[in-house]
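Some structures are shown below for you to check.
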Structure I
Amino acid sequence: MADSPVTVVWFRQDLRLADNPAILAAIERGQRTVMLYIHSTDEEGQWPPGGAMKWWLHQNLDALDRSLKKLGQRLVYRKGPALEVLRELLNGTGSGSAVYWNRRYEPTVIERDKKVKAALSRDGYHVESFNSALLYEPWEVKTGTGTPYKVFTPFWRTCVALPEPPEAFPAPKSLPPQVKGIESLTLDDLHFKPTLGWAATMEKVWTPGEGGAAARLERFLESHADRYATDRDLAGKGLHANNLLGASTSNMSAYLHVGAIGPRQVWLTTRRITQQAYSRMTKGPQGFLRELGWREFAYHVLYHFPHTPTRPLRDDMAAFPWRDDDKALRLWQRGKTGYPFVDAGMRQLWATGVMHNRVRMVVASFLVKHLLIHWRHGAEWFWDTLVDADLASNTLGWQWTAGCGADAAPYFRIFNPITQGTKFDAEGTYVRRWVPELARLPEEWIHRPWEAPNHVLDQAGVVLGKTYPKPIVDHPDARDRALEALAQSKR
């Protein structure tokens, strides 16, 4: 590379060719190019990728590398501090070399990126970053007084009043030539894939890469988007042996998190298939894009309130009397609470790396309200087990449940896991799939097996306390205890 300028495209959570501004900038620059991925766990602060996320990263990096090779490029893998890796690659290149990347918004990463950009600029390189992960930058959406939003509805109202996001551009048909002779680790050298076989079900469920993302989005929009408003809470909708994720939601969050698809692409595809602007869409597609808005809101809150992954946004909840209960936490993690709807969700999470959105709210409520275990323990478990383990969305969701974050549900709103199950899994399809020891119970009893008559349990082969646990807490008692804890925190 000596005495000849090059362009380095630094991939992070933007693992795609289409609608990737950093790649577009490299094409326009026209220099020989290095497509780079840096594994720099130490620079992720206390939130390096969890186990499920690392598996998903491996799959999508491999898919991206295969796409690049079709265009005469390849992905170069390196480990180490980003600045050191980039300087080593750029050492000896001619004046006019450049580094491009797409922005991330986690507090620790923002600080790292600022230092890298400043140092490389001082070295004489052209450095530029772009927005590929959001419809609108966190600093672009403001209240009338110029402050950040803490409530979703006015935030989203402001977003949809802005000019529509720019058109997503297609994948390039050609790329600048690669720099020859660059040493690279292999993807396996990053040790993202688990050595044990716990990811076997995830491998059956997910099709990685931007092709998998685009296909899943189109299937959802063409088959289910019109019913999204009515079906999105139905955990068992479309769930069967060949579709362990169900059909009531899009399951696009995992693809959005690694950047196998971008939010502009989701917006544009939804417009194209519905043939409507957002304001004219029916409730189904509009509700689907509103969920994209919640993702935007999560990043808005994280950017403006960077302490929220570890501390509550609302100071008045800082003194809440959380309990330390390692045994109860483990039973919750393993899906052995004795509440079928909760246990089904936790088992789906372990097997597939995701959980139905309605069930996420129920299992989170159960942890922080029935068990009074700190929301951070739930956030940490989700971080390790979700393939869409996104710091912004994970933090917003858990603080919402715990009543201590932006636009949070009041703490005194306590989900009843029995009525939630009967309402959103009325036929017991979801529970039967993920808690098979209860599969032979009639609908009447499947969400409350401890109340079933003995002869019904016998016929279903259920022995409470042996084949399936008894409830670890009584719902009315747990509710009273949670409300007393709330009152105590206010005192």
Structure II
Amino acid sequence: MSYISLKSGTDVRGTAVATASSPEFELTDKAVSDIAAAFILFLSNKTGKSTDELTVSLGHDSRVSAIRIKDAVAKTLVKMGVSVIYCSYSSTPAMFMTTVTENCDGSIQITASHHPYDRNGLKFFLKSGGISGEDLTEILNSADTVTITERGGGSIREIDYISKYAEFLRNMIKDGISGEDFEHPLKGFKIAVDAGNGVGGFYASKVLAPLGADVSASRFLDIDGTFPNHIPNPENKTAMEFIRKATVENGCDLGVIFDTDVDRASCVDEKGDEINRNSIVALAAVIALEGNSGGSIVTDSVTSDGLRDFIENTLGGKQIRFKRGYKNVIDEAVRREKAGESVPLAIETSGHAAFRENYYLDDGAYLITKIIIKAALLRKENKKIGDCISSLRKPLEEKELRFNILTPEFKKVGQKLIDDIVKTVNYIDDEIACLAPDNYEGVRVNFPDPALNGWFLLRMSVHDPVMPFNAESDAKGGCKEICKAFYEAVKDVASIDFTPLKEYINE
């Protein structure tokens, strides 16, 4: 197996646990050892240091395969002479922060985000942030033939870094609220945290509780890499229902939910209304644009028209609707910032939020900390967090579908369909259908006709032979009519399975 097959955007991902149906797995000790060694050689080249001069932090989320993989990686790094700072259970954003506060040359986090328990992966950081997809390609190609040279001086030192990171977040809240009780600014707040048995439990015990918050309604804070209660994913409906119920049934002011490694988050208000997807983008934009009047917010491609109206007409900012993929929106924000544009936030509807003030690091705990500070300040005015986004217009109807591409040449097939739709729409009267003028990904078609009053977006999946499809409408029955129009244009494409579309139309 060539290791390039384990590439997933900017992360290494693969199966890591033997099961009855799949006794062989991809992330063997040898595989992770080779890939880690290739990263160390890559880091050595980037820094100009020999491997025995490097300091690298190593941490992991709660997955059942984490300790095995950690042991294999640590053994390889020590053999190469690296000074390893082992952070044990840690969030992915905290692992990057070790390059800032612990002067690490690089960092390795063992995680597969919200993916099933039998998968795992490796995520690499430099002092400048996460590596690029091109960097990972170079590392994985090198790993195929890497030679691990033994050098002296390697060592492992364990630190409780998540406690140090929690202190940083606590100080943010203290400084941001600056109330009469500086040590307990969250006294009187009741906040439920759902960590989904990932590593986010620290936020309840090490951040909120010491500041006076009542976290008694929190759920699934214990580490359990089998994820027995629900998928730790803020985009998952079941997961969101758990935190919604915990918040409402216990009379909480706010409910918070993290993914496995805490680089994503969403929340619910005291009424149980979900603040996720477009709503979490809107709320983060409210916060980011304070003191950054007229700034740009880079988002992913699936955001609603109502969100654009909110950012640009209510907040006075500018929305850049870019590509799906957290690294895509972050890289676009960095590019625009370097070109002189003010971009205080890059954020995906999935809950990845990266503030300029925080190294453009997608950090769910940092996002929630900013939201809690905002909620505390609003409470002094007898207002609630939901008041910030009360004018956000939500679509009357929305639908998300995924179409499997049934051929190994899936990229060519998918791109041809997108190109064909562009050509077709260009021949249609703009009053019926027109291409969105600011689209950076796939094809987004607007339907201005009042009977439809909406849009669809068809794009290629970042990693898989799948074409995600999103549609929205502000007209009753409009979403289904948009889907019918789309189906008429694509129904003869035999290499793509449009069964989910047919089933929705015929409901």
For relative contact order in percent (Cα under 8 Å, 6 or more apart), the calculated result is 10, so let me know which of I, II that is.
II
Using mean count of other Cβ atoms within 10 Å over residues 164-171 for the comparison, can you identify which of I, II gives the largest number?
II
Which entry (I, II) yields the derived value 23.9, 83 for Rg and Dmax of the Cα atoms in Å:
I
Consider the structures I, II: one of them gives 2.3 for distance in nm of label points 7 Å out along Cα→Cβ at positions 52 and 340 as calculated from the coordinates. Say which.
I
When volume of the Cα convex hull per residue in Å³, for residues 44-203 alone is computed for each of I, II, the largest belongs to
I
State the single structure among I, II that was used to calculate helix-only ellipticity at 222 nm (-39500 (n - 2.57) for each DSSP H run of 4 or more, over all residues; to 500), giving -13500.
I
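Bear in mind these aren't lab numbers, they're just calculated from the coordinates by the rules spelled out. Remember, predicted model here, so these are calculated numbers, not experimental data. Cβ atoms are built from the backbone, for glycine too; each structure is taken alone.
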